[in-house]
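Each structure below appears as structure tokens.
No value in this document is a laboratory result; all are computed from the given coordinates. Nothing here was measured: the structure is a model prediction, and the numbers come from that model. Cβ atoms are built from the backbone, for glycine too; each structure is taken alone.
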Structure 1
Amino acid sequence: MARRTLTPTELTFARVSFERIELRYLNPKQQRLVRSLRSYFEWDSRLSDKQLSTLRALKRTSDKAKRRDAIARGALSQDVSARTTAKLNTVYNPVSR
């Protein structure tokens, strides 16, 4: 497991992941993994390919749990049509004053 210098894209991904992964959505083992990866990354901004793929999986797990929680609270609609319309309105419809 040779840690290597990350590409600019991987570096950005790692930084964003560590900012946005919410530990409360992960089990204790996954939380320890995130903390360990974060400490390695903070030390010299290097990760191995395996560590990077693990970080991706942990971020995906956290994101899915956040989404499930938002849907359960009613913050997100499960209706695909409503979500699409809302996204299009954000981009293409002017803000009314």
Structure 2
Amino acid sequence: MISALRVSLAIILVPIGMLAAFFVCYAVVYPTFWVANVTPAGKAFQVGATIIAAATGFLLRPRARLKRHPWLAASLLASSLIFIVVAVTAIFTGLGHF
């Protein structure tokens, strides 16, 4: 079970980590735009992506930590899947407006 959970978290970490890295780089390069024009919901979404990526990476690093906290890993996996569904829905909704 632990190895399946570890693989699932690793698969989820890649897209969310890339999305979080994009958000962080964008906020660092264009801080005035991020502060002035990104809605509070967008900021919360970006901060949430960064927290999920950091927590998943923190949990995956040593094997013993994952064995001690399987409920945390399962909740991270569930929240990551929800996050990806919300992100994909928002992207396709936004693309439909063109």
* Structure fact -> Comparing distance in nm of label points 7 Å out along Cα→Cβ at positions 10 and 34 across structures 1, 2, the largest value goes to 2
* Structure fact -> With helix-only ellipticity at 222 nm (-39500 (n - 2.57) for each DSSP H run of 4 or more, over all residues; to 500) computed for every candidate in 1, 2, -23500 is reproduced by structure 1
* Structure fact -> Comparing distance in nm of label points 7 Å out along Cα→Cβ at positions 26 and 66 across structures 1, 2, the largest value goes to 2
* Asked: A value of 33 was computed for relative contact order in percent (Cα under 8 Å, 6 or more apart); which of 1, 2 is the source structure?
  -> 1
* When volume of the Cα convex hull per residue in Å³ is calculated for each of the structures 1, 2, which structure yields the highest value? -> 1
* Read-out mean count of other Cβ atoms within 10 Å over residues 2-9, computed value 13.5, structure in 1, 2 -> 2
